[in-house]
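Colleague: Once you scroll down, you'll see the structures, which are given as structure tokens.
Derivation of every value follows stated rules applied to the coordinates shown; laboratory data play no part. No experiment lies behind these values; they were computed from the predicted model shown. Cβ atoms are built from the backbone, for glycine too; each structure is taken alone.
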Structure 1
Amino acid sequence: MDWGRGVWPRRNQWYWGSASGRIGGRPFGFNIGYGFGDTSAATENMVVYDGVMHKLEEVSFLIPDGETSFMKPWRFTSSDNRFEMDFTPVLDRHSNPPPGAQYGSDQHQVFGYFTGRAVLDDGTALPVERLFGFAEKVVNRW
């Protein structure tokens, strides 16, 4: 469900998250993110439940301590109030370029558990309990 597009600048930053599993015995998943590309027509944010996609508006990643404490709980909220999640990290897969490198990628891909709710297009609120997935902040210099 990744939706990368466009001409990428030499320095760019993105936020991305995803998880999938089952809710009520039915397939459930989501893709959330921002920070690159033109989202004026649509975002890449969506919930998929039982094979049906439900578009979300903008989703904010609230990373603790000015985005420096990746192993503390995060919060996610959407501008349409249809995606509200807490995220409990269990592993930060961090990599960064060596000091002085001209090119590289500083990545915090954090795996953990999402708990909260997602609201479908018809207004049905789905409770999400400890759904395993990831969320990341990546800064690139290409």
Structure 2
Amino acid sequence: MTPLHKVNNFNLLIRLGKYKVAEQQVEKLLAIQPDNLSFKVAKASALTGLGKIEQAIILFEQAVEQNDQVAGFQLQLGHALKTKGDIKKAITAYQRAYQLNPSYGDAFWSLANTKTYRFSDEEIAQMQTQQNNKALA
């Protein structure tokens, strides 16, 4: 099986909630390519699913440090921080995600899911602008 097939297999395992098997799979990928940032993020995702939040946060923070321009890394970091109970840092990560990608609805959705966040008038206007974006996924 090629590394690409293994990544697709990993994504399926995560979707199915098979986090332990996903972690084992990504460990094999990391043994082949230990510096692969996508594999590190994949491991962090598996760890999050396994409830190993502190370890996941460390990996997500390393990913963000290595490439702070990926909105998805910020979003996943935010999810892990929220799970840990660090809502303030989670909010910062979610805000960074939409700042990197203004059409990233998941970032706004995640802010709303904190249940305590209040959107600013500017953020509401930004969401309304995106709502009218014909290219919005």
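Colleague: Here mean count of other Cβ atoms within 10 Å over residues 30-37 was calculated and came to 11.6; which of the structures 1, 2 was it taken from?
Modeller: It must be structure 2, since only it matches.
Colleague: Moving to a separate point now. For the read-out relative contact order in percent (Cα under 8 Å, 6 or more apart), a value of 13 was computed from one structure; give its label from 1, 2. Could you put the intermediate results ahead of the total?
Modeller: Numbers: 1: 23; 2: 13.
Structure 2 accounts for this read-out.
Colleague: Distance in nm of label points 7 Å out along Cα→Cβ at positions 62 and 78 computed as 1.7: which structure among 1, 2? Write out the running numbers ahead of the final one.
Modeller: Working: 1: 1.7; 2: 2.4.
Here the read-out was taken from 1.
Colleague: In addition: Once distance in nm of label points 7 Å out along Cα→Cβ at positions 54 and 102 is calculated for every structure in 1, 2, which label goes with the largest value? Walk me through the numbers on the way to the answer.
Modeller: Values: 1: 4.9; 2: 4.1.
Largest calculated value belongs to 1.
Colleague: Using the calculated result -500 for helix-only ellipticity at 222 nm (-39500 (n - 2.57) for each DSSP H run of 4 or more, over all residues; to 500), pick out the matching structure from 1, 2.
Modeller: Values: 1: -500; 2: -23000.
That value comes from structure 1.
Colleague: Determine which structure produced the value 2.7 for distance in nm of label points 7 Å out along Cα→Cβ at positions 38 and 86, calculated from the coordinates; the candidates are 1, 2. Could you put the intermediate results ahead of the total?
Modeller: Numbers: 1: 4.0; 2: 2.7.
Among 1, 2, the structure yielding 2.7 for distance in nm of label points 7 Å out along Cα→Cβ at positions 38 and 86 is 2.
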